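Pasting the structures here.
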Structure I
């Protein structure tokens, strides 16, 4: 469908979009089917993306980044969603993990990890979720106890995106088990994947996002150098909270872009498919349903753009990002279901992309904080405690 004009992007953003689109269609699109079949991306492509300057667009130039604003990364997210290249989580690497290094890393940590992360040689992951702890980050049980010049890390994480391929993992651990309230005892550690005691578990089989590796991680007497502490002992929970605004916004950006792609494909399908002697697009029910969905996509896009622009300005957008995350991901889940229905039986067939869209949408209201948690945050910001 023809999108309404968007005012947040400059000519430089649009030029960057054209460059990335050409690159992605040539180098990423042909690999998607293989990634989905094998359950993992490949390092060669990550390095190629980094070599072309499409990782860490907002990272500082002195470490190899683009030094640009967050909207350059938004461009990449939207174009990846357009290709359905969900296997390659550039947004996780560049926009969720990398800001922890750029914002809280020491000069030594930045020199050691940022440049290879920006080049695609050091892939990043963030290990928060545990088998018994989902959205309740204050209750993590993984422990990192100081022993001389190192922390001894023990525990388990699950549902970790990029877990199979990461070279560096930002691990959320409890460094002070006695701290009260409990969140004051949480710290962040930079754990290299080749550290003794670090073990990758299964590449978990999922309903959707088939090409994106999602893993169990285990730490057994894993000695992490004390200089790999990120942002100070006991500061982990505060650091997580400060970065979750952007993490949730990236989910919203990807969700509304995925909605648009699914809707465009469905509109094209109903124009071609016939039933009862006429095109499906000629039925009033089809027209009304797609008119409603198209309107919701535009409403969602306008709101996401507004929150993105405020985020780039540096405004407090905790409420806005939480609103955008739950609303767009709920829309994505509902829209893909409605679009699948309009495909009829063919929508249930794997050869039609809408079936992939439907499966991929299921996780969106769950990760980065469940949508129920988003509503709790919004309610608290409204003073409803």
Structure II
């Protein structure tokens, strides 16, 4: 029986340079010859990662006060609307907000422009008050002139996600990319065996307060993500077979890198933000070793028809099949393509591994675990009195 490790013990080994750190892909290969008990004995931390479009993202910005001051009641950054109900000079810019005159440019692009050190035009309007007399301001800002620039993403890093196909006779445009008619392609997301929440499906080590790699800097898990759903069906390996749990994350954008925070535009759908997330999984015992040993042949997800009402399920496939370039649906061979970057996920997992081995990063025990047995409610439509 393998020894149970503590966070303190693992962090001491990281600081002293004695820890063994592997990526999730490396430990999946190791598991072909080693038992979970042997892995738990040899390995201290496993790094996981993902890099994909995460629409539920955005940034909190504090612009600083002008002279005379203004209580901003309508705000635009490069023409993109920002939320103004956060006191006088605070704002939240959502990644998917867009410039009405240029729908292919949105909040994600503003975030990337600021991150790259570019100037962004700030324009704001107000009614004017005794303490904030100014009614209009138009100026340029950049990452050096603003006070705070905080990435706060309410829903990131889905535990799993569906495969998208289109059975209709027309091409459709979705957040999963362009889907060709008559199931001529299939798109998928997440990084399979590298994906963070698939390596700790029961959330033993990922919770509120978990320190993570976020956009090239250290960030934190701050809450369960919106649409956090633990009630989805699971396969024999304990893996949800469709989109399930998520995490809310936060970090300092002034420390992040445009290599890992990138804007995107999906044709005829809209703007999104690609976010790089890496999470270290401490190997506390044999059960955790077994969880992180999951491989693409054991991870399944659902194939949904995005062209039909209700997106009906057409089948179930493994990530091994998806990565092969083709899957079979009702006997038809369908070409597959990812909408997330495995190459970037691997780079993140390796960089996080390097941080850990250098003693620049530690594993943190959650200050609160995530809730169990959660489910989602749909939006119920009711009649509204127009009087």
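Values in this text are rule-based calculations from the coordinates and carry no lab data. Just so you know, these numbers come straight off a predicted model, no measurement behind them. Cβ atoms are built from the backbone, for glycine too; each structure is taken alone.
Can you spot which of I, II the value 1.04 was calculated from, given it is Rg/Rh (Cα atoms, Kirkwood Rh), for residues 43-266 alone? Clearly, the read-out refers to II. Computed over structures I, II, relative contact order in percent (Cα under 8 Å, 6 or more apart) reaches its largest value in II. Assuming -4500 is helix-only ellipticity at 222 nm (-39500 (n - 2.57) for each DSSP H run of 4 or more, over all residues; to 500) as calculated from a single structure, say which of I, II it is. It was calculated from structure II.
Computing distance in nm of label points 7 Å out along Cα→Cβ at positions 27 and 219 across structures I, II gives 2.2 for structure II.
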